Structure 1
Amino acid sequence: MAPFAHDFPFDPAYGRTLDELLRIPAPPAPDGFDAFWRARYEEARKVATEPELGPLEEERDGVRIHGVTFTSVGGVRLGGWVALPVEEAAEYGFVIGHGYGGRREPGPDVPLPLPRAAAILPCVRGMGARGLQPGIPEAADAHVLYGIGSRDTYVIGDCVADVWCAASALYELVPGLADGSGGSGGAAMAGGSRLGYLGESFGGGLGALALPWDERFGAAQLTVPTFGNHPLRLTLPCVGSGEAVRGYHREHPEVVEVLRYFDAATAATRLELPTLVAAALFDPSVPPPGQFAVYNALAGERELLVLSAGHFEHAGAAAEEAELRGARRGFFGRRVRGGG
């Protein structure tokens, strides 16, 4: 069934057809799921992020890229990059999540899907050169287990808070995004918001967990999102961080009760924003059944782009990346109201 030759000791297509993937449900929410996340969100919104913009590091794709630092929950100071339009005031903003392993440079995340857009590209705690923190392991298979013994200490919850605080930092750096005055066009995305989210793999999973509770966002695009349907993921071998969780579960089966609060598919049942998901049929790192569980669970307007593979180099990868860039531009462009 696998569409690509490979040497993995398992089938990265997991024997599922597209029709079967489109029927994979989300697990039910545990007691207190919504209250848990709303409380975490309120805590993050109280943080004085105090962003500091660094000197210009690069100019390309119509934006000037600066380093940035900001404060997140627990007083943790994180870094990353901010992209600001060269020629016009920013009318839109994006928070751009990263994959496991973090980012050590802004990477190919620009050009942005809307003109006159600014973006913050944070490194969440423990990840990448600008998110490193004492005691939090940087390696994905160790990071994903950090604090996993309790829903209140699990690092994934703090990483979600880092996304919220990154949005707060961008609002402070580009005040027009928050007060509605941004730029000259007066256009906005869904619900009057000027803020969008982009996230891939780890960043896609964090987005699904973060966005249902944050009214500042108007639309989102998630690529091969992780953390979807943990009960099913625990049965599927992979080469990504999920395999570390599977190994931990074999020794600590009670961890399923913690994972229920960090299930991206469960959270997606609360996600009402227009959302474009790019999900892969073949992926050795993030099993496709979990990716499609996130898409299937979305509570609001949704669009799907099916990729032949994720986390896997293949002959058609460049063409699919170009198709995704075009789909992303069209998706956000259709959600702009009042101009833009």
Structure 2
Amino acid sequence: MHKITLIPGDGIGPSIVDAAIKVIEAAGVQIEWDRQVAGMAAVEKHGNPLPDATIESIRQNRICFKGPLTTPVGGGYRSVNVTLRQAFNLYANVRPAISFEGTDTPFKNVNLVTVRENTEGLYAGIEHFIKVDEEKIAAESIAVVTRKGSERVIEFAFDYARRAQRKKVTLVHKANILKCTSGLFLEIGREVAKKYPEIEFEDRIVDAASMQMVMKPGIFDVIVTTNLFGDILSDLASGLVGGLGLTAGANIGVDAALFEAVHGSAPDIADKGIANPIAMIIAASMMLEHIGELKAARAVEQAVRDVIREGTHLTPDLKPGSTCGTADLAQAIVAKLG
């Protein structure tokens, strides 16, 4: 029996999380869910978007399954997602982008994984306003790239490639312009690559890599990059395979791991029963693999692929005009596992 912190989330979160739980149960994995709240649901209940009880639950259970959260506007609230990553030092964000047969996209053979440094860079949150003269105000943001942070995420990317039997790691940077921050990341990447002679290593400048990703996505295997670049490139990769509704993410640290759909809480369609639960179900598959339930993880992934390929139980975002809802799509996946 696995004990896992469960955060249903905001907007469509509770419905897609419920769908994913049904799929996990159908896969035969026994989990004791420790239900907690964060985001707007937590503000409404506790006046705090990230209550101490939620933090303590994740600290104790070390695994968290999380729906999309809404960070309150105003009031000085930081992004709950960023706060969670930094609170538990979830330094590696892993985002697979693998083509699904049956999706309406011209890219049919995408198979890449973005490993994004998750706690440093421009998202370290070090920014302020400065006075440049008597009348003009400027805003300044500081990117933090450390040797320790760079080494651990680059080593994670190579270890991931080795475990997954992938052949190449591409480090994406802007060292031609950002000679200190990107330059350090690239320097460390070249050092780490020497420890993995069986894995091909290359580096690409981020703007060129972006162009190449949409022209020749097949040249990429595992991408490792800094926080901001990884945020952008992983969403770009999601677009190649059908969008954020088909993309999940894992946030991995030494002492904890958090699994989530990477799209937002979509309050405009909350409680309408039409939200696409696939990203959340793929997140469940990634989580099952992480906790050692490999057979169940592969079964869930295959069931998702079978349902998408057949195309008869897809939500309207995947099949315009469809009357299939969240529960219908989840039940179709459950049926494949039966």
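What follows is calculated from the coordinates using simple rules that are stated; it is not laboratory data. On a predicted model such as this, the values are computed, not experimentally measured, just so you know. Cβ atoms are built from the backbone, for glycine too; each structure is taken alone.
Check the numbers for distance in nm of label points 7 Å out along Cα→Cβ at positions 241 and 257 across 1, 2 and tell me which is largest. Numbers along the way, then the final one.
Numbers: 1: 2.4; 2: 1.7.
Evaluating distance in nm of label points 7 Å out along Cα→Cβ at positions 241 and 257 on every structure, the highest lands on 1.
Which one of 1, 2 has helix-only ellipticity at 222 nm (-39500 (n - 2.57) for each DSSP H run of 4 or more, over all residues; to 500), as calculated from the coordinates, equal to -12500? Before the final figure, lay out each step's value.
Values: 1: -8500; 2: -12500.
The value was obtained from structure 2.
Going by mean count of other Cβ atoms within 10 Å over residues 49-56, which of structures 1, 2 comes out largest?
Details: 1: 14.1; 2: 17.8.
Top value of mean count of other Cβ atoms within 10 Å over residues 49-56 goes to structure 2.
When relative contact order in percent (Cα under 8 Å, 6 or more apart) is computed for each of 1, 2, which one produces 20? Numbers along the way, then the final one.
Numbers: 1: 20; 2: 23.
Here the read-out was taken from 1.
For mean count of other Cβ atoms within 10 Å over residues 9-16, which of 1, 2 scores largest?
Going through 1, 2 one by one, mean count of other Cβ atoms within 10 Å over residues 9-16 peaks for structure 2.
Identify the structure, out of 1, 2, from whose coordinates Cα Rg over 2.2 N^0.38 Å was calculated to give 1.00.
Values: 1: 0.93; 2: 1.00.
Here the read-out was taken from 2.
Upon calculation of mean count of other Cβ atoms within 10 Å over residues 161-168 from the atomic coordinates, which of the structures 1, 2 produces 26.4? Walk me through the intermediate numbers first.
Values: 1: 26.4; 2: 13.4.
The value was obtained from structure 1.
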